[in-house]
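Student: Structures given as structure tokens follow.
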Structure 1
Amino acid sequence: MKLAMILWLMHVLPQQAADPMCLATTVYLEARDQPELGQRAVAEVAMRRLESGQWGDSVCSVVTARGQFAMATLDPRDRIRDMQAWYTALRIALTTENDWAKPAGQRHEVVPGASHFAARALADPAWSQSRLVAVIGDHSFYRVANLAP
């Protein structure tokens, strides 16, 4: 499946159907080679950004915000090739969205307060000097005080 197809679907599907697909695609693109806990943490960062309202008013708008997640930076001709990893990402996305529908105190958060993450072997962004929340697999998760995009 091409990334372009997912980007097209997010514009034609009802938002409640498009959002899990966008979240799953983000988990797949950002963390398919990470442990499931790390994949969940990536999904959680996207949901926390949605909740803040500063990156958009839907999961799809958050994960396609300019320069923020892989969906906004990769070539739309790229393909989702590992279907087993895609199904895992979809399961994690649906579980995370369901969990995020609960009140804040009842959620199972794996990276509480984390609003950013980075694969430190690949990038060292300026905000990586912020409070480190967790390291899971190859990703470091941060609570960045200034949450603005």
Structure 2
Amino acid sequence: MLEIGSKAPEFCLLNQDGEETALSDFRGKKVVLYFYSKDNTAGCTKQACNFGELYPQFMEKGAVVLGVSKDTVASHKKFAEKYHLPFTLLSDTELKVIRAYDVWKEKNMYGKKVMGVVRTTYLIDENGVIEKAFGKVKAADNPAQMLGEL
């Protein structure tokens, strides 16, 4: 995980609508940047839907939510439409941002060692500095936890 107090790595990725989205687009706002493994899986869907339900409260606090996975733009589009997600999903098929934020790790899947995204959420302040970092978060609880951190 990246250190609290360090500058958040800048990035520019395509969102679910195929538009370029950069971290710097959100200067002046708090950013909840969460990394998840895959669209339409049980835990990731629960996490996304809970962020969606709480999104108006994040906006009231002047924060945006950005979800990042290695899924394609088309996958994100279907996922966002299926669950009516009101926030931005970013496609990192080349793992550049996932690696920059140190969330690509060896995991144990059914006794096999595999590489994958470790569910991690960063809170980035208005100036692009990492304010909080949470690794191995519980999918269903993470959105309320992050709202509480704001």
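Here, each number is a calculation from the coordinates, and none is a lab measurement. Just so it is clear, the model here is predicted, and its values are computed rather than measured. Cβ atoms are built from the backbone, for glycine too; each structure is taken alone.
Student: From which structure (1, 2) was distance in nm of label points 7 Å out along Cα→Cβ at positions 16 and 32 calculated, if the value obtained is 1.5?
Tutor: Only structure 2 yields this read-out.
Student: Using the calculated result 141 for volume of the Cα convex hull per residue in Å³, for residues 56-135 alone, pick out the matching structure from 1, 2.
Tutor: Numbers: 1: 141; 2: 124.
So the calculation was done on 1.
Student: With mean count of other Cβ atoms within 10 Å over residues 40-47 computed per structure, which member of 1, 2 shows the largest figure?
Tutor: 1
Student: Given a value of 2.9 for distance in nm of label points 7 Å out along Cα→Cβ at positions 80 and 128, point me to the structure among 1, 2 it was derived from.
Tutor: It must be structure 1, since only it matches.
Student: If helix-only ellipticity at 222 nm (-39500 (n - 2.57) for each DSSP H run of 4 or more, over all residues; to 500) comes out at -14500 when worked out from the coordinates, which of 1, 2 was used?
Tutor: Going label by label, the one that fits is 1.
Student: For structures 1, 2, which has the highest computed value of percent of Cα pairs over 14 Å apart, for residues 8-63 alone?
Tutor: 2
Student: 34 is what came out when relative contact order in percent (Cα under 8 Å, 6 or more apart) was calculated for one structure; which of 1, 2 is it?
Tutor: 2
Student: Next question, about the same structure. Identify the structure, out of 1, 2, from whose coordinates distance in nm of label points 7 Å out along Cα→Cβ at positions 24 and 120 was calculated to give 3.3.
Tutor: 1
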